[in-house]
Each structure stands twice: as structure tokens, then as C-alpha cells.
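Undergrad: Take a look at the structures below.
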Structure 1
Amino acid sequence: MIVAGEKSDLRWGAGSWIILDIGFANDKRTCGVAFDDEPPTNLTYGEAWEAIINQIRKQNCLVNLVIEAPLSVCFDAHGNPKGRKIEKQDAKTRYRYNGLGCAVMTAAMYLIRDIHEAIKGSPMIEVRLFEGFVTFKGSDTDHKKDVLDLREKVKNSGQYRDSIYGSGELKICETDLLCRAFSFAGLDCGVPAAIVVA
């Protein structure tokens, strides 16, 4: 079963942890991945997919999965895509409904669908999803650093409460419609809490 992680679920040591800075490229190592306290590695999408599926299949407990990709989407009252609170910092914006946000959301959708298929019939495995959001970084991305930064926020979540947003804190306006990112594909995982690295 795959479920949305809540803000209160961010506790290092409660189950195992997989931190993924996801990429979606043909032959480049655009994914950073770390399992629990292991050092992060850079992998291709296919290598990351295989490593994560294998890691989850080995578990018989809770698996917490942080993916640096949009795991929820927002629309305004007229049905147009709109940014979420975490995508705006002062005058800067990084709306994830355009550009690379769409690509990594697609990558996450395929991975989550395949995790769902891999654990179907395994009642002992529960995967709890969290959205990672490493904001306003430059064009040169260090996938391992992004993973380490996200893991730091998780491990010290009490210290970084202002960097963690529950599903009810993501809308900019009350009239906005916050949606599960993958419900259209039959994957109703809910709206996960978001961990922001600014």
C-alpha cells in the first residue's frame, strides 16, 4: 500500500528511508539516491528504479520515500494551473507545473506506479510518500547534495518545522483546488507533506 506521509510522520527511525532526487534522462546519471544512512549515489533513472524497487521488496515494514518532484498539483478557481505556497519565495517563483517540474512529475508517476505493482499482495509493506522540494537552485545540480540536504531536514525535522508543509498548508488561497498528482492514473496516494530545502 502507498499512502501520503503527514507532517507528523516525519520521524527518522520510524521505518526505513529512501531519499530520491529524481531525474528523467536517457543515459545520464540524473538521479541521486540514498538508503537510510548510506552515502548517496548518482544513478540513471533505470538504475534508480531497479535499486528502489529491490530495496522496497526486501522490506517487511514501513518504507518512507522522499521524492524531489511535485506529488500534488494546484488549480485556481477557474481551473487553471497555479503555484503552491512552497513554490514562491519573496518575489521569486518556481512553479512546478511548467518546465522540468512536469518531467520529474512524470518520472515519479512511473516509479510510483511500478512500486504499487511490485508490492501488490505484500500486506506487510507500506510505502509512505513525501515530496521533496529543493528550491531555487542554480543550473548546475548536485544530486547527491540535494539528497543529503533533504535527509538532513528529515533527520532533524523538529529543528526544521518551518521547512515542512502539511497538505493543508500548500494552497496559496482558500479557493485553490489542491489535487493528488497521480489520481488521474488510478494511483490515489493522497497529498503528501512537502519538505523544502531553500
Structure 2
Amino acid sequence: MSDPRPERADAMLLDALLGPLANALREVSLPLHILLEDRFGDLNENQVEMIAAARESVEQADGILRRAQRVRALEGRPRVDRDETTRPIDLCRGALAITAAREAHRGIMVEADLSPALPRIRGDRAHLEEALTILLSDAAAATSQGGRLSLGAEEDAECAVRLVIRHGGGLRPISLDQLLAVRLVESAGGEVVFAAGATRVQWRYAA
């Protein structure tokens, strides 16, 4: 039997690691939780703080692995057509509200200019709303304090719908959250393009 292609071998290795790592982290999390909640013997303040910090780190690592598993589950999955169609303005409403609330303390102004007449998008609405929330949050992180974050639409002869998030920041290395958003959009037949100062979410075909 011939060796698999390098990229396939890498994917197989990743799949082999993700599950066992997630299980190992859960095994660590349980005793930490018991120590903090049930207290087998008295713990001093420093011990409690160290255990709490360890549990928080384990929970963060578990969250990272869960997102990685979702990315792997979505990767290469063929687009599944759904009867559900949604207007872009409706898809973005919740994501905009969440981002504005999260960034209010930094004085970031979140704006949107989307026409209700834009073509409807076919796909899992919950997945697309999650993707847009991730992408808006990521763009907000690249926006300086007191800056402006805007969401609008661009005309493009090759795209039925193109949403543009403008943030003014530079192009950064792609994160796991960004990759998850990309996979969620791709599962609905769309594409995400990252550039300096802007993120574009586009569909060549709409409902």
C-alpha cells in the first residue's frame, strides 16, 4: 500500500490527536473541579488561586480543541442545499448587536449599511450568523480604541452577494476562530477573503 499524500497524512495525524487530547483535558478538569468545590481538606488562598487558574486554562484548552474538531468536521464537506433562505440584513442583525455590545467599553462605533433588496442567501442560518459574529469580532479586535467598524455591501459582477467588513487594521495571521468562520461560510457555498483593512464574505450564487 502506498503512503498517503503528505496533506492527507497531516489530516490523519490531526484527527488522531484531537479526540484523545480532548478526553485527556476532561480527565484533568474533573479533579480540579472537585478540589475547588468539595475541598478534601482545607486549602490556603494561594492553593485555591492556583487550582482555579489551572482549571481556567484547562477549560480554555478544551474550547480550542472543540473548535478545532468543528473545523475538521466541516473541512471538505460538500455544500448541503437547504430550503432555508435569509436576507443578508437579517443574518447580520444579531452579529452586529453582539459586536457593538462587546466593544462599547472601547468606544468602537459599529455601523451597517445593507439594503433589504440584496439577494437572499441559502444555507444554515445559525451557522452563517455564527460565522458573521466571529468575523465581526475579529475585525473589532483589529480596530483601535475609539475607531470605526462598518459592514456594508459591494457590487461585483462575479458575485451575487458580497458583504464587506471594514476595520482599518492590518492583515493578521489567520486564527482558529477565523478558520471556523471560513468553514461555516464555505458550507453554505460562500467564500471569505481577508485583506488589510477589510474582510469580504461573498457568494457567487444566491437563492
Structure 3
Amino acid sequence: MLAVFQKLPKKDWLLLLAPLLIGGCCFLLWRYELHEVIGWQGKGWLRTSLKSVYVINALIVLVFLLPLLVELKMPIKWMILYSVLLYGTSMGAFLTAKEMFHDLYVEGVGLGNETIITTTIWKFLGLLIVVALVFFIPIRHFHRSTEGMHVLTIMVALISVIPASIISLESLPLWAQQITFLHTVKVGYPVFWTPVFLGLLSTAAAKEWV
């Protein structure tokens, strides 16, 4: 395995390192605004308009499309078109998920309303499917031999953000006082792992490693 990585050209190393660098930038942006500007305490941040997410979502889209631009020679006009499409989808998904988080933790878990908890979980699943389908479009467009099963791969990559974030919080809790997914979000682990997983997946698909 080590020998295989040693043979990788510099271009491939750049594509593999880019998701980690972008993930780190997203984490720092989230951490600065939520902890230094808005404040860490309570759940008020769920109703606060976070400015950093506009940049974070743009970076996520960039790291996902970069392998298609480099490896599959995506024309600039299509790069712009898909950037707008994916950015709109990413922002819409974030705002929708934020609203769902509020319903889940404030009205569902907080008040013990099982109906809201169940409904919110199903809404999350539906949102996940929509996002995976949209992100699959540019891969399918410029890599026609790719399989439709990659929609499921994108879903797995997005779902993997949850356990990866929880494991990260358990290993490095930083300023969190509880090990819950809500606290992983407040710390910023999901905004780190999302570009990492999506960027690596896009690279693997473009290179036909998956």
C-alpha cells in the first residue's frame, strides 16, 4: 500500500490533500464565528444566521468539483453551472437541516415529542437522498461509465460524517462538555468531515478507484 502511494504523481497528492486542507479551513471558519462572534452557550445559535456557512458551502462545492476539473477536464462553463447548482443545493440543505435540528433538539428531544423526532429523522433521510442525487449529476455527466450506485456511495459519505464527528469528539472533545451529535456540530467536526469525505469520494470516482 505504501509503495502505491509513493508512486502517485504530485497532481494526485494535491487532490488527496485538498479535502483535508479545505476541511481544516471550514473548521476554523465555523469555530471562529460560533465561538468568538456568536457565543458557545445554549441553543440560541440554532436560530442565528451564520455568515461563515456561505464560505464553507462554497469550499465544499469547490473541493467536490476540483477532481472533475483536473481529471475529467470539465469545461469552465460547466464548472460555473455546476458550481451554482451544487452551491444552491448545499446552502438549501444546510438551512433545511438547521431548521430540522431546531425541531429535533428543542421541540422533539427537549419536550419529549416522539412524533417530531420520528418525522425529523425521515425528513433528514429525504434531504440526504436529494443532496446525493444532485451531487451525482456532474459525476455522471463527465464520467459516463460511472455507475448509478455512486448515488449510494455519496449517501454513505454524507452519513459517515455523523459517526466520524462523534468519534472525533470522543477522542478530542476540545471545549465540549457532552458527547452528543449536537455538540459535535457546535464544535465544528461535521463541517470538517463533509468536505473531506466528499472531496475524497470525488477524487476516487474521477480516478476510477471506486
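Undergrad: Quick check on the output: -8000 is helix-only ellipticity at 222 nm (-39500 (n - 2.57) for each DSSP H run of 4 or more, over all residues; to 500), derived from one of 1, 2, 3. Which one produced it?
TA: On the way: 1: -8000; 2: -18000; 3: -23500.
Considering all the candidates, the number was obtained from 1.
Undergrad: Could I ask something else about it? Hey, Cα extents along the principal axes in Å derived from one of 1, 2, 3 reads 44, 37, 36; which structure? The partial results should precede the final answer.
TA: Numbers: 1: 44, 37, 36; 2: 67, 59, 33; 3: 52, 32, 31.
Computed on structure 1.
Rule-based calculations on the coordinates, nothing more; no lab input. All values reported here derive from a predicted model rather than from experimental measurement.
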